[in-house]
Structure 1
Amino acid sequence: MILTGKKAVVTGGSRGIGNAIVLAFLREGATVYGLSRKPADNQAALESIAREAGGAFRWCAADVTKEEDVTKVMDAVLAEASAIDILVNNAGITRDGLIFRMPTSDWEEVMRANLTSAFLTSRAAARAMIKQRRGSIINISSVSGIMGNAGQVNYSASKAGLIGFSKSLAREVASRGVRVNAIAPGFIETDMTKALGDKARESLMAQIPLGRVGTASDVAALALFLASDSAAYITGQVIPVDGGLSM
């Protein structure tokens, strides 16, 4: 129970990687506030697991691309929890397409969802964490932000931006005992990746040295480590979870 007593905020926690991270945190005794537009399909199960582990789960309706929503929900979390020990910025979308045919709206929507949202939540959390003199911020980037990916100039740019954001913020808050790291998942089996065609899937699989698709639990395991005191001397790092894809 390595997160007993810890208060965590996870954005985009209703499905996929975010949901797996929420589940991992709850099993280790944390109280988790899940920020998303819609509740998770397994919300009742999350609440039950939380009770059994001695923590709690709260779903908070919020559009993290909107400053007013983020301000309201983060103020509410702090009022109830009195502290934020962990923030996971996982919320994200894709709007894939070649740049020649990409509307400006697709660029802007992805930037708001994947990068601006992390700025808004981190700004609120960092203010609390530096007063506490402790905290861990974990940003879910992507190997696309490291390697680039054709048809994803918007997504890759947003995830690369998240890496630069993580490193800069890590330097700003390190003296106050706050850590900031980024996780760069590779090809992970989620609702988002299930939309890929067979040809694209086969091409990606051929590039993965470990020879398998990753799972949301693979990413959650690293997030759990980075959130815990076991990672107390790790900050400013970008760690791929990609089966060797980006090496």
Structure 2
Amino acid sequence: MIECKNLYKTYLNGDVKTQALCGVSLKIEKGEFVAIIGPSGSGKSTLMHIFGALDTPTSGQYFLDGKEVSKMSEDELSDFRREKIGFVFQAFNLLPRATVLRNVMLPLLFTKTSAKEREQCARESLKYAGLEESKFQNLSNQLSGGQIQRVAIARALINNPSIILADEPTGNLDTKTGHIVMQTFQELNRRGHTIILITHEPEIAQFANRIIFIRDGLIEKDIYPVKSPPGRSTRQGE
């Protein structure tokens, strides 16, 4: 599904050059659950931005579903992001004055669907992400942190993307709630979704099936399969 060939990324700030990626090459197959882990400044967020077509490499090639993303026009990239990629962020990025349903429907406002179709899709996506129906008309400030992140996951799923990119999705959650959210990602992966997770927490990375360690813009280790720690609950819900 994903193939990167010799990716380099250099940021310029005046005369100062920062080398974020230094020749990264990797493949991620359809249906994998991959955690990319590394310290601050390692290049993991830069790699995530390239995966999500939010940034382009200085050199090298990035292919998603067989298409070279770095050669697309801005309009093509916009369509590509909407149709192929679902994003889940640490900060949730929900509209605080909109209901749960409206937050999840937002990506469909740019598609040729009726209001009734958008609502039906949002309801199905929320149920799929594990949020109880009684919360659908709530505002985000009426939900717990774990419930808010489920809404964000449902929004990421609404367009049936090829890949879900999760950038530190447990960063604003306590340990117990973070584990419940990660169990949701595990369940989505079991249902066939390809998931790439960015984290700096080794314990969170253990929920994935494959862990890629990145440091100083280079892949340091690539571990597959990952053995989950003993005693990890697989209970769903909150």
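Values in this text are rule-based calculations from the coordinates and carry no lab data. Here the structure is a predicted model, which is why all the values come from computation and not from measurement. Cβ atoms are built from the backbone, for glycine too; each structure is taken alone.
Observations, loosely collected:
- Structure from which -9000 was derived, helix-only ellipticity at 222 nm (-39500 (n - 2.57) for each DSSP H run of 4 or more, over all residues; to 500), options 1, 2: 2
- When distance in nm of label points 7 Å out along Cα→Cβ at positions 86 and 150 is computed across structures 1, 2, the figure 1.5 traces back to 2.
- Of structures 1, 2, the largest value of mean count of other Cβ atoms within 10 Å over residues 110-117 belongs to 1.
- With respect to distance in nm of label points 7 Å out along Cα→Cβ at positions 38 and 94, the largest value across structures 1, 2 is given by 2.
- Computing percent of Cα pairs over 18 Å apart, for residues 134-205 alone across structures 1, 2 gives 48 for structure 1.
- Label whose coordinates, when distance in nm of label points 7 Å out along Cα→Cβ at positions 126 and 182 is calculated, return 1.4 (choices 1, 2): 1
- Among candidates 1, 2, the computation of distance in nm of label points 7 Å out along Cα→Cβ at positions 142 and 158 that gave 0.8 used structure 1.
- Ranking 1, 2 by relative contact order in percent (Cα under 8 Å, 6 or more apart), the structure that comes out highest: 2
- Among 1, 2, structure where Kirkwood radius over Cα pairs in Å as derived comes to 18.5: 2
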